[in-house]
Structure P
Amino acid sequence: MSLTSLISTTNLIVIIQLLIITYVARFYYKYFTRQSPLPGPFPLPLVGNLFQFGLNPAKYAMDHQHDYDSMFEIWIGSNRFIFLSHRSLIEKVYASNVDNNHFFARPQIPYLEKLGLQHGLIFNNNYPIWKRNRKFVAHSLMSPRFLRQFTLLAQSLFNENESYWDKKEYHIDFAKWIKHFTTDITLRTTTRRPSYCLNAYLFGEDHDPIKSEETKKSVKFSQAVQTFLKGLIFERFVPNVFKHYFPGFYNLNKMYAKNIDWLNETISDIVMKRRMEIENNDEVGSDLIDVLLTINTPRDPNGYDDSETPMSDPEVRATILEVSIAGIDTTGNTFCFVVWQLAHHPNVVARFREEIKEILGDDTTRQIIFEDLEKFAYLDAIIKESQRVIPLVPFTTRKSIVDVDIGGKSWGSNTSFFIHHEQIHRSSDCWKDPDQFIPERFLKGSDHEITKYSFIPFGGGIRICPGRNMAIVELKTLLILLYRKYDIELVDKVSKKPKTVFVGSNICTDLKVIARPRNYNNI
């Protein structure tokens, strides 16, 4: 090596060392001069506290709640997040009055912008556009017309599937079965397109050569949703330098980007084709895609208001994708957690079956209608108590848009917060005392009402989930159909909690059961 080359190499090394020293110095200057210091794990440059909590800060918060109490801080890379783990701390964050709500915004994630989700609802920080889009989505997902049709569709899919179950007993992994079920019903409801995930689960992707291509697309969409959720956690917690320059992380980053492209192309193609069909005078249905494409247009069954613009294709695409992801993943896992809880509490099951008989009678083939579901107060309490004891989404994120005071400390604008649902939900467990398992716990104004903000399964404030009624209708319908005809026995009777993995939410990974037809004369 020549002297010139050696000097150049030495200079490069010196420059790199200076850059590293500068970065470390700036990082710790920012850390030691931060506003309103809180307890929390000591961060390292570049990775923050990633080496301590991995990709699951909620679990870290639960494991260290006694060390840091109900408000502490963590660092993700060079970004600071404030954890709020008590209901008394979140009242301002979940204020429902938008004029006084200084936490409407969510921290932006470039990964989501690549998918165009800033045009939807969940990650849209443009309040006027968000407000209009939310009104349109709520008009669809919360309308009695939509929910009546959705109830019948859920019932039809379940009845079709159970016709393949063994008449004596059927061994099934609900963690896998429900993902296929929710994919089918969600895609049919949001896109008006057929989906054959359940058929693929039962018979294989190539069982029906005529439907083989559509079946593979359905299965791929279900898998792409799971990959998307993993990518979301990866994007949120892994520093950019790792994603772009470290081989293993770089390959994962490419895989997640490719998955985004596929989801984008798939939904875009569906939206484009359906818009053309409607423009060619195809009948407009109550499916989400039809409502979103026609609302506030001349084809809108509820009339046309020229003072408000219709939704653009990017907005329709983002909304359909958001509802699809939420409908496939969250509802399916909630179903698994409810079944797991019921399997451990036969006395609650017995009371639930009494309610089924009181409302639907002895005929186990009687069709369930939407109006029936509103009468199931005890089942409603079962679902809510399961959601409280095993929170599906352990935390949500918010960002302050002005200077605010929380927990006796001052926070500047653009401060990022984690609202830790898993800890907020903790209180007395009704499953441990069945005599206290009463629907009145969840009725506003009752003597048994749980404390405000201690039950927020669908979030809170103005960003509360607009698809919550759809989720509850699906859960109630499936649980009624299942327990009025079958006894459910867990294969694993030893584990003290369900098998889960954290991928943005708590995912049930294994729920093997034996479903046996009941002796209906003993109901």
Structure Q
Amino acid sequence: MKRMRDLSVPVASGTATGGTATHPARSSVIPGQTAFVDAYPDYVDTAVLDELRATEYRYLDDRNHLYLDYTGGGLPAEAQVKAHTRRVEGQCFGNPHSANPTSEASTALVERARAAVLRFFNASPEEYTAVFTPNATGACHLVGEAYPFEPGTRFVQLADNHNSVNGIREFARARGAQIDTVDLVPPELRAAEAEVRASLDRPAPSALRPFSPDGDGGARFGLFAYPAQSNFTGVQHPLEWIDLAHRHGFDVLLDAAAYAPANRIDLSRTKPDFMPVSWYKLFGYPTGLGCLVARREALARLERPWFAGGTIQAASVLGDWYHLADGAAAFEDGTVNYLSIPDVEVGLRWLSAIGMDTVHTRVRCLTGWLLDRLTEARHSTGTPLVRVYGPTSTEARGGTVAFNFLDPAGRVVDERVVARDAAAANISLRTGCFCNPGAGEAAFELHREDLRLPGLRTASTLDEVLAAVGMPTAGAIRVSVGLASTLGDVSRFLEFALSTYLDRFPDTRDLPSRLAC
């Protein structure tokens, strides 16, 4: 059994206590365990995570809670929260924008965390910097509002983007840039590389005017944005597209929010220009903090439309001028979250001590078993129990599984039914479109003409939209595993799925109205 390498934050000892019920994660014998280990023998190399589940994440089993929304947010270890408390109780910290002792104490920890981010992603401080933001959405907003879009430049996006990336198109549209979207191809809902190449190579309607030569004498024609991993289907898109886009003269925004929690990213080899990250998705705590990891030369090309406290070297009201600060400081508006940013370093130490390869192996094994069991399940009518959206194997995919349950007649079970039933069983999963409408539209085989019908833009309710386009439901079910997941968790969910939906017609009465996707 693997043992934890030395941690700079303490690991609690002992076993989980506080409950009298027998929880699946604690059971010594789990149904199907032998078959699982035979199919995924590497799982035994991740036993350290079972130790941590029983100590640092004991609150899950103490409350008999099944958490399956790691793509929505990771879970904090008790040691992380205790480290924050000790730090705040043990020293006085103040606003970093000063030279007094409390300010300097905060500044030192913020800069230490910034350096830890670059080390974690193996990024050279000479080439990259880290800008702390409220979340990954804030990182995307920084790029969108400041990217030098203009007529003749282009914004190329994958249809699989999270809405935080989709929103960049509105900045591009407002400044006259061309917008191109690369569609997804069923059944795995990946993008064809030939289509990516064709889109990057397509000229803008007006004469293409490259802007801002970079340090190597090249030029930039626009921005290409895509996720390293889909937050809808778990598809992992090729990182090689970064070099491909660079060869076509594009900057690249690589959304790493769903990918980074269980996959190693080496920025000495993979070189996106902008990489949004969400820290609570990696290690649960703190929330309200993200990061834009950016190449310094790409950051220097951005043109901020305003300035704020903390972003300037100097400004004048009477003189009507300002000078932005250099590097990351020019993008960190106002006072940074100086009491929580040091927790990022704690979380990165925590993950590094466990080992990203260990987390990746566990997520891969549990995802594979979940897909195996769900896709083999059949009603007595012969109808599959589920319809999976995206890959049904572990090849080039992460720990996010999107699907719908089908009833014995093959009809989609309303996602509101599943949300209701899962909550009653104390299971946290996700239902809806997961802020990724492009992947949802591809999953439900909608086409551009379906979504450009008169009246859709002015529909007053989501139910009216669904009726107009003929969709059977508002979205999918999303189950995702992560660092603290166990075989017991997956087994418990499978038992819930089979006992609740196999050979049953669910009760659809008294469902709430859909307010939004």
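Read-outs throughout are calculated quantities, based only on the coordinates presented, and are distinct from any laboratory measurement. This structure is a prediction, so every number in the text was calculated from the model and none was measured. Cβ atoms are built from the backbone, for glycine too; each structure is taken alone.
Could you tell me which structure in P, Q was used to calculate distance in nm of label points 7 Å out along Cα→Cβ at positions 70 and 222 as 4.2?
Label of the originating structure: P.
Once Cα Rg over 2.2 N^0.38 Å is computed for every structure in P, Q, the highest value turns out to be that of P.
If helix-only ellipticity at 222 nm (-39500 (n - 2.57) for each DSSP H run of 4 or more, over all residues; to 500) is calculated from each of P, Q, which structure is the one that comes out at -10000? The correct label is Q. Largest in FRET efficiency 1/(1 + (r/R0)^6) of positions 302 and 318 (r between Cβ atoms, R0 = 30 Å, to 0.05) among the labelled structures P, Q is structure P.
Out of P, Q, choose the structure whose coordinates give FRET efficiency 1/(1 + (r/R0)^6) of positions 62 and 366 (r between Cβ atoms, R0 = 25 Å, to 0.05) equal to 0.70 when calculated. Source structure for this number: Q.
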